[in-house]
1. Can you say which of I, II, III returns 266 when volume of the Cα convex hull per residue in Å³ is computed?
2. When Cα Rg over 2.2 N^0.38 Å, for residues 127-374 alone is calculated for each of the structures I, II, III, which structure yields the highest value?
3. Which of I, II, III yields 6.0 for distance in nm of label points 7 Å out along Cα→Cβ at positions 39 and 391, as computed?
4. Tell me which of I, II, III gives 4.7 when you compute distance in nm of label points 7 Å out along Cα→Cβ at positions 87 and 319.
5. With distance in nm of label points 7 Å out along Cα→Cβ at positions 135 and 231 as the yardstick, tell me which of I, II, III scores highest.
6. Who wins on distance in nm of label points 7 Å out along Cα→Cβ at positions 119 and 399 among I, II, III, i.e. which is largest?
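Only the coordinates and a few stated rules stand behind these numbers; no lab work does. A quick note: this is a predicted structure, and the numbers were derived from the prediction, not measured. Cβ atoms are built from the backbone, for glycine too; each structure is taken alone.
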Structure I
Amino acid sequence: MSKKIKVLVLADHPFSPSGVGTQTRYMVEGLLATGQFSFVCFGGAVRHEDYSPQKWDKHGDDLVVFPVDGYGTQEAVRSIIRTERPDMLWFMTDPRFFPWLWEIEDEIRSLIPMVYYHVWDNYPYPDFNRTWYNSSDVVVAISKVTHDIVKTVSPDIESHYLPHAVNPEIFKPLPDSDRDELRKKASIDEDKFVVFWNNRNARRKHPGTLIFWFKEFLDRVGHDKAMLLMHTDPNDPHGPNLNAVISNLGLTNGEVMFSTSKLEFPQMAALYNIADVTVNISDAEGFGLSTLESLSCGTPIIVNMTGGLQEQVTDGEDWFGVGIEPCSKAVIGSQDIPYIYEDRINKQEFLSALEKIYNMSAEERKELGQKGINHVEKNYNFKNYVVRWRQILEDVHKNRGCWKNRKKYSHWELMEV
């Protein structure tokens, strides 16, 4: 039997509920099922009570997670590479979290290739990211926007387009009878219009704006006709006090409800099935996994046409909900990110989008939902996601090598002065 390809993973903990964690889990578990891979993961971006290495009976030694703070440290990476001797390093999320890693890329890449699963939200082209892209062996982009950015900023780097995916065995439409029973258990009237929002309570997600605008929607259609279900922490310190917002607006009679418990995938799928539409009005969104999960469940979406959201709501011909073009594109920035667009949508266009879905018949919504399911199956296929990762990582292992047979990497660069 040939030796398994061992991958060192730096990302959110693969069993955490975040989008990064979920996609890491899909990649890891999908490739473990092939029997050709093993994984050593840094379980980052969550709080840990115990920092002992974690293993699971069904995976044995093929999956070991080392809990870390943040995404790890240079010393931790050096140590794990020497002790575990992985064949490559795979890391994922916004580049802001990895300058410390790229600072030692000469040490890492002399031994093993670095594969970066990259997210970037928006234009203008971030030339300041060129150093990071060029400090990786392969960059894999989660959206068409991100892929265009990588190809333009660093045309010589090997790059691939591989969007996120969801498991259709879990995120799927339920029979009407099951949906009605779920609504009954949640004390939601059968004919009430349910708007679902599944995001972290954070500034760029605009949860407060959504509640204020939803109140105006209720004023138009009737406060007993619709409700907003928000799966989030209303007291998250990175966002507004949402309980105070609904109290101030008088939305304390069930017009806005919070789902705050950490839920397993089937429970999340149930919430998408309860809803009539899922919304995301973020001003910056690299991908937006919740809307893809919603489409996979047959629930249409209303989104800002920014980042990865815009390729979910339309394939260029058909629409699977309502996409709202930004009414303003402010250039914001920081010391680390000198410039990037922040896309804001118009309130009236959002209210019109809600009314469009609200005024559809149940049959029309179901037809729109089926188009969304077909779109996910065609363009965000879960099996293809695993197959493509297997192809990419096997090609990296074959063509770039590691340790004694390392290829396509030089410690030095000849420059004309």
Structure II
Amino acid sequence: MDRAAWRIGILHYSGPPVVGGVEITMDHHARELTRLGRQVHIIAGRGEPFHPQVRFHLIPRMDSRHPEVLAVNRELAQGQVTQAYHRLEEALVQELSPLLASLDVCIVHNAMTLHKNLALTGALHRLNQAGRARFIAWAHDFAWLDQLYIPELHPGYPWELLRTPWPGVAYVVVSEHRREMLAQLLQLPQEAIRVITPGVDVFGFLKLEPLTRRLVEGLDLLKAEPLMLLPARVTRRKNIQLAIRITAALRVHLPRATLVVTGPPGPHNPTNLAYLDSLRRLRQELGVEERVHFLYEQGRLWGDGESGDGGNSGEDPATPLLLPDPVVADFYRLADLLLFPSQREGFGMPILEAGLVRLPIFASRIPPFQESAGELAHLFDLADPPARIAQEMADFLAQDPAYRLRRRVLRRFTWRGIVETQILPLIQEVIAHEA
């Protein structure tokens, strides 16, 4: 089956925009799967459409707070499985059956291990037994292992469904600790349970500007290790050629080392354009064209016809890009270090700005920087070989816990990376196993 044609369901008692940890997970999974071209269906008892390309199916009886469900739950808490329970379970079977049969796989959050709507659990179990759906059980919480819930549970059906492994179902938990718990509950080997953690939304959490997002995505900057910032106009006194040579030398230690220069050529000296051309040639000679970016050249990444970037618009690759201050500030938060090798400065505001966001500083040892940062920055002599400066950078980064944790988060714990490297392969396994 063509992976792009997959129809993927995501099912829970409630869905976005309801606020909760599970609902947030559903939101991000749905958006990323949709971005990758998959057809996503949210199936929930509460919520509403939240994305133009994500199909939302509202089945009110799935809601843990639906009046019928609450009434049945009160009976179940007393150990009573009445006709009201069976009617509710049958109604859910009838509502879910055609929808689930139309999907290639359905991710079920919590309903297979939690008792908030046991009629839904029973309905899903019947559909699983009948081969009407392929399920992935995403287990966040376990009723049978929670002392708060155990008094509401009883031997027999349907409570036993919450501690019994379902045939053909792939189980997912959010941490190694949860895997140990679920393996104990279901009497399964731990390797039979997949760990897929929640993630972070880098762009949303850092509140990045739309232009910043386009630049980061277009240049693949989240994979830079490290991302070095040189926030300056392209003028000779900024000594950008040294920054390029340092980047080339640093790649010996860190192949993904990347430099971004934020500013355009200085407006007051006509030779600055010639200086930019010389920097381009140097970049090519050193083989770092994909690792040194002049953001001034990236007008092609802001092509929606708006002028939110200081007057730039259009798809012309030659369109200059003049970054507004909020975008430059974004790059201070995104960068791993400030690289500022100026030959001379009146003062050097980037040093203060870097200090404000706790950005490590590697800068030239000139009087203004000694005055503002002194021993709190990593200062180098302008005559130092680029390889020596690069070695100092690599040594610092290797020992810096903040940098190492940041890189771990960006490599392993972003929603996008989790969906691409873990969820899609799992879905493929489930579909291939049942084919």
Structure III
Amino acid sequence: MDDASIGALSGVLIILIVMSAFFSASETGMMALNRYRLNHLADNGHRGARIARQLLDQPDRLLGTILFGNNLVNFAAASVTTIIAFRLFDNVPISFVTFMGAIVILVFAEIPPKTVASIYPERIAFPAAYLLKPLIFIAHPVVWIVNKAGGIWLRLLRIPIEKRTDTLGLAELRSVLQDKGIKIPESHQRMLLRILELESMTVEDVMVPRSDIEAIDLDDDWDEIIEQLATSHHTRVPVYRGTLDNVVGELHLRKVLHLTQRSDFDKDGLLKLVKEPHFLPEDSKLTQQLLDLQNRRQPMGLVVDEYGDLTGLITLEEILEEIVGDFTNQIPGIDEDVRARDDGSFLVDGSANVRDLNRRMGWDLPLDGPKTLNGLILEALEDIPKQGNQLTLGRHAIEILRTRDNTVIVARVRLQGDDFQTQINS
């Protein structure tokens, strides 16, 4: 037996196993790359990322080269293993040689390289890209023939071949942002998720309801109008005659307050400062109206229903608060619509917005129906609300404490199965 030849064959086998490990790791590493991070690195000058992106733009050539090389070295390794076995042992069964060869390939050239590449894809794929690029060029004729033959076989089986797209839908993008492993600060994560939620929200979801609109009635006495201008807590207010359905326009109070001290300032002078109102439908998409308000440089819009009746008001501030949370201070003299009690329950105004309650309190009241707590209770009761009525919505136990004109004024909300330590988020 030639010990030198056995040693040489063993050296060749080791080289083949290393090559097989390279191809295995390269395949897993390239396929496991995050395409969005890859594009970011490539666009910012990372050479390995640029080469990897070029290779991934032609996945048939890349995979064809890797698989061709991997299978070639694996078959060669199997052949060398067989030769070594027969030289070392006279009557070794071929099945045993095949089995041991498969074990060696799996242990040293398949499982560990692919495991490492799946955990650290960039560390494997970027250096490998430098070697794969010339290999793809060298092996192109053979790979082209193999790919064509494979394509013909797939067409015979009537299997469509379509290029994979890496576009993410809203649901997929939301799942990415909710991934606990993503390296984004929690506050940023919440804001990004809220931006995605805007796509499914309508103007009606965030508008100030008609009953809460502060506006100026031109039919009021002039002294009352001056008093309202001086005490208003808003920068812009609607102006109307007689009823809110007869809106004249909107007024910027900062442009008018200094004029209230002039003796010649009157309703006619006030009307000259009133701007034409901007109306928008209540069922329109919030993102669409956000862009429209920005393009118009209009910070406020009046919301109307399908009959043209005024139902509410929306401002850029309301939309931004849906993204970043509440950032305005409570208006002096106005009570909070949620008040915590010592027993762990909460007193909630019936006019409180359901979406706002969920955001501030961490509740999960239904959002696919009425927009206020009063509307939610009426829908659940399917009857005129009365003091003392109780109902349960999910994990929320609700008791009606006060009503007026068939409307819930105040309700007590208690979280069932909770330790009642929830805090109000401002």
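1. Going through each structure in turn, the value belongs to III.
2. III
3. II
4. Value 4.7 for distance in nm of label points 7 Å out along Cα→Cβ at positions 87 and 319 corresponds to I out of I, II, III.
5. Details: I: 3.6; II: 5.2; III: 8.1.
The maximum falls on structure III.
6. Evaluating distance in nm of label points 7 Å out along Cα→Cβ at positions 119 and 399 on every structure, the highest lands on II.
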